[in-house]
Structure P
Amino acid sequence: MDESWLQGRAIFGGMQSALALRCFQTLVPATRIVRTLNVHFCGPCAAGTVDVEARVARAGRRVSCVVGRLSQGGESVAEVTATFAEDREHWLELEGPPRPSLAPPSPKDLSAKPGIPAFSGHLDMDLQVGAPYSAAASAQVAGWVRFRRATAMDEALLAALADCWPPAAVAMMPAPRPSASVDLSMQFHQPSRVASEDPAGYFAFEASSAVARGGYAEERGGLWLPGGRFVARIRQLRAVY
């Protein structure tokens, strides 16, 4: 991965998640869809070659548990686990939280703004709530996002998009300060083999932090198709310096 995917001095965490998930998918039957993905960031992942290892910890009749790691120079930069499972027929159907109320997407070039990471150059993003370093009254972000280069979406790319927005906590800061993900957990509620309902490929996102202490902020967010279908939940612990 080249330097255009950097987030500060490390490769964008969402892309690390996508790499691990692509590797994991080669080990499970195609009928088993990723349901959860957990990533613990052990150290900065530098631009360049990344080794990805994976093994099936256990496979049952419908569920496979996979574990793996990303490493550079023999040292772990991320430890990853995932659960894959086949659909089950069931009467219980809950649609998830409603999509945030947003104006139609109008992407803006954020790359020239202070503190905006390099990887944002790969995205079209319309951040409508919670501009970074705007001394906002609350830790919340919301808007639209898509990959700038048109591509067919899959679960791995959805994992990358689910981690692409600025940390909600930095909206409350008056000036740029570094931050980094310590770990993240994703749940995929609508398998993303279904392409975005929007021909332009946009997804709506929203995230907020309700707890921040000792230089760490918990963040919870989600990703929606434009028509309102909830597709992914993400929770992560952010280090805020």
Structure Q
Amino acid sequence: MTAGRIHSIETMGLVDGPGVRTVFFLQGCPLRCVYCHNPDSQAIGGGVEMSPAEIVEIAKRYRPYHGATGGVTFSGGEPTLQGAFLVEALKLLKAEGIHTAIDTSGAGDPQHYAELLSLVDLVILDVKHFEDTRYRELTQRPIAPWLDFVSALIGSEFTGKVWIRHVMVPGWTDTEPAMQQLVRTIEPLRQWIERLEILPYHVMGVDKYEKLGLDYRLTGVPAMDKTRAAELETIARRLFAGE
């Protein structure tokens, strides 16, 4: 049985999928996002080792809180980077009838995409940016792996739902043309998309960088105005709906 490396666990997650969730944050991420609020989860070799069976035991312990709509979410870090472990855990959770979700930036291990997508109920897909140059500026990596994940999803036996999430940073994507780009980018996934969310950039993670002795590359950039972000989210949803 393949072991996984776990950064942390949240037992009463309310924003990581429908209902109340048990959230497993997996260790390791290939991206270096300028606004990452968990930089300590990026290192591949950190975290605590756990087996898929241990994941299921924890999920079952908190199952009474899940209610009719909750379940388990794998977040990160980048959960699909630990594809073999994720597949095994999803199989066991599916056998228990537990709803599952992955919160991903689409920057994982492609060899496991087909199988994990055939097992998971919800994909929460983070859209960092819409074209390669700006994507690289935000993540220090090319957009190609994200596009590969989208292609894998389209060609898979995925029967679940997709939630699209985009972190809006002032001066980066806080415009109506950017929302038009966002909608064009996610159009190939239309048949699965259930929700589109704009998450306003915040500065609550800056202190963590200072404590870890890391440079914060968005120093001086203000938090995204929540009202303006909500307005642009409404615009994006209307564009997606064809209104």
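Each reported figure results from applying straightforward, stated rules to the coordinates on display, with no laboratory input. Bear in mind that the values here come from a model prediction, so they are computed numbers and not experimental data. Cβ atoms are built from the backbone, for glycine too; each structure is taken alone.
Brief remarks on what is shown
- When helix-only ellipticity at 222 nm (-39500 (n - 2.57) for each DSSP H run of 4 or more, over all residues; to 500) is computed for each of P, Q, the one that comes out at -10500 is Q.
- Mean count of other Cβ atoms within 10 Å over residues 48-55 derived as 13.8 - corresponding label from P, Q: P
- A value of 52, 46, 36 for Cα extents along the principal axes in Å, calculated from one of P, Q, originates in structure P.
- Structure (P, Q) behind the derived value 23.2 of mean count of other Cβ atoms within 10 Å over residues 24-31: Q
- Answer label among P, Q for the case where log10 I(q)/I(0) by the Debye sum over Cα atoms at q = 0.23, 0.28, 0.33 Å⁻¹, for residues 80-127 alone, calculated from the coordinates, equals -0.78, -1.10, -1.37: Q
- Structures P, Q were shown, and mean count of other Cβ atoms within 10 Å over residues 120-127 at 22.0 was computed from Q.
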